[in-house]
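**Q** Down below are the structures I want you to see.
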Structure 1
Amino acid sequence: MSRILFFALLAARLMPAADPVLPSKDKFHLFLLVGQSNMAGRGAVEPQDTTPHPRVLTLTKEGTWAPAVDPLHFDKTSAGVGLGKTFGRLMAEVSPEATIGLIPCAVGGSPIEVWTPGAFYAATKSHPWDDMVSRVTAAMKVGTLKGILWHQGEADCKPELAAVYESRLHDLIQRFRTLVKNESIPFIAGEIGHFKDVPVNPDSAPVTQAHKTLPDKVKNTAFVSSDGLVHKGDKVHFDSASYRELGKRYFDAFRKLTAP
C-alpha cells in the first residue's frame, strides 16, 4: 500500500462521520421503543449487530440521527443487543421507499408507574416519560410516527403493582396516543420472559394477562408472545438470538395489525 493511500484511509477513519441525509417527512417512518431493560436490550453484541442497514437510523443520546447499530439504547452501561434493530431492518426490507427511524427511550428496571408525566426514576436518575416526550417530539418534526413498541412488566410482578398493571397500561396507551395526536397509532406489547428453567412467579400472571388480552380491550393493539425464547444466563434477560427473534415477532405483529 502506498503512503498516500495509507494516510488517506487513516484520515477517513479519523474524520467524524457525516450526518445521514434524511428523506422527506412522509418517507421517514418512525418507531418508538419504550419499556424497561428487555426493550433496551441486554444481549451480547456480535458482528451482525454492528452492521448497519442503509435505510435504518436511530436517534442517538445526543439527539442526532445515525446508522442503527447495537446497542441502540444508553439507559445503562449494560445496554446491548435488543429487538429494535431487527425490527427496523425487516421494516426497511418491506418498505423500499422509506427510511426507518428508531427512537430508543427504554429505561432498565423502570416500573410502569414512572412512565407518567413528572415521575423521577432514581435508579437511572432520569424522568422516563418526560425524557421520551422530548425525544419523540423532536423526531416527529422530521419524520412520521408509525408505531409504538412496548416491552415492560418485570418490575411490576409484585402483588400490589400487578393488581393495577392493566389499568395503568391502558392509561399509558391513551397518553401516548394523545401525545402524538393519533388515537389509532399501532401499539405492540411484548410478553415478559417465561423460561423453562426458571420457576414461574405467580405475581407475573396479572401482568401477562394484561398483555395477552390487550388486543381484545384496546383498539389497534397487538400482543407478541415470548414462547420458546431463552435467557442469557441471568434468568431475566433474553439472549441475543432471542432478541432478534423477538424483533421478528414484533415485525410480524405490526404487519398483521396494519395489513389492509
Structure 2
Amino acid sequence: MKITELSPLVKRLTAGNASVFTGPGTNTYIVGKENFTVIDPGPAIEEHIKDIVKVCGEDISQILVTHTHPDHSPGAKLLHQRTAAPVMGMYAKYPKHQDRTFKPNKELSEGDEIKEVDHTLIAIHTPGHASNHICFFLEEEKMLFTGDHIMEGSTVVISPPDGNMREYIDSLEKLKALGIETIAPGHGETMRDANAVVDWIVSHRMFREKKVVDAITELNRCTIDELLPKVYDDVGSHLHGIAKSSLEAHLIKLIEEEKVTKDKDIYIWG
C-alpha cells in the first residue's frame, strides 16, 4: 500500500486498476485528521478497501462518490458494509455503463456542504463526463477533487447520452469562480494553476470542434465513421473507438446550436 500525503488534511491511495482508461489507477482521497471523509473508494477491489480501512480505522464519517462509473463507485458498497459510513452521491440519468450497486444514503445536490471539525467540502455539480458528476471543493485548502471531470495527462471521454459536451464545457467554466489552488484528479497527479488547466481543456475541445466543423464543411454530407479519421487524424487509430464517443458528443452540441443537422445517420452542415 502506497499512501501519498498531499497536505496535512489530505492523503491519496491509488487502486490497482491501471488501464488505458484509468491511467495509473483510480485515486481515492482521504480527507481529515480524525473524522475522515473518503472520496471515490474506486472499484470493488477488496485489497484496496482494506487499505482504506487501515488508514482510517473506524473513523470514516462519510463516503463521497464523484460519479457512478465502475472504476469510481463500486467500492462504496464494500466500504459501507465494513464501516457503516453513509454513502453520498447522485444517481445518473441513464443507467447504461453505470454502477448498479450504487445506493446512496444521501443524494447530493449543487452546493451541499459536508462539514467535519477540521474540514468542509462543498458539492459542485459538474455534468458533462457523466450527468451525475460532482466535484468536491475543500474550503480549508482550496483543493478541488475532480473525479473524471479533469484528469492529469489526458482529456476525458464524453459518451452520450449520459455524457454531454455542452454541459461539460459549461461545467469547466463554472469552476473558474471557485479560487482553486490545487486540482486533485481521479486519475494522475495533482495540478496547480487550476484556471490555466481549465482554459487549456476548453481550448483543446474547441480545437477539436473546429476540426469537426471543417470536416463536415468539406464533406457536406457524411457519417460519423467518415468524420472520425479526419477529426482524429492526430490520434492513433487504435484509440479511434474511444474517440468516437467524444466525436458524437461534439456533433450533438453542434446540432443543439443549430449549426449541424442530422438525417438518419447523415450529418449535414448548416
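Every number here is computed from the coordinates shown, using simple stated rules; none is lab data. This one's a predicted model, so the numbers in the text were calculated from it and none came from an experiment. Cβ atoms are built from the backbone, for glycine too; each structure is taken alone.
**Q** Using FRET efficiency 1/(1 + (r/R0)^6) of positions 72 and 240 (r between Cβ atoms, R0 = 30 Å, to 0.05), single out the structure from 1, 2 with the greatest value.
**A** Of structures 1, 2, the maximum of FRET efficiency 1/(1 + (r/R0)^6) of positions 72 and 240 (r between Cβ atoms, R0 = 30 Å, to 0.05) occurs in 1.
**Q** Compare distance in nm of label points 7 Å out along Cα→Cβ at positions 104 and 152 across structures 1, 2 and report the one with the greatest value.
**A** Going through 1, 2 one by one, distance in nm of label points 7 Å out along Cα→Cβ at positions 104 and 152 is largest in 2.
**Q** Determine which structure produced the value 12 for relative contact order in percent (Cα under 8 Å, 6 or more apart), calculated from the coordinates; the candidates are 1, 2.
**A** 2
**Q** One of 1, 2 was used to calculate mean count of other Cβ atoms within 10 Å over residues 120-127, giving 20.9; which?
**A** Comparing all candidates, it corresponds to 2.
**Q** To continue, here is another question. The value 2.0 for distance in nm of label points 7 Å out along Cα→Cβ at positions 88 and 248 was derived from one model only; which of 1, 2 is it?
**A** The read-out comes from structure 1.
**Q** Of the structures labelled 1, 2, one was used to calculate distance in nm of label points 7 Å out along Cα→Cβ at positions 136 and 224, giving 1.6. Name it.
**A** That value comes from structure 1.
**Q** Rank structures 1, 2 by distance in nm of label points 7 Å out along Cα→Cβ at positions 184 and 216 and report only the one at the top, that is, the highest.
**A** When distance in nm of label points 7 Å out along Cα→Cβ at positions 184 and 216 is computed for each of 1, 2, structure 2 gives the biggest number.
**Q** Comparing mean count of other Cβ atoms within 10 Å over residues 128-135 across structures 1, 2, which is largest?
**A** Top value of mean count of other Cβ atoms within 10 Å over residues 128-135, among 1, 2, belongs to structure 2.
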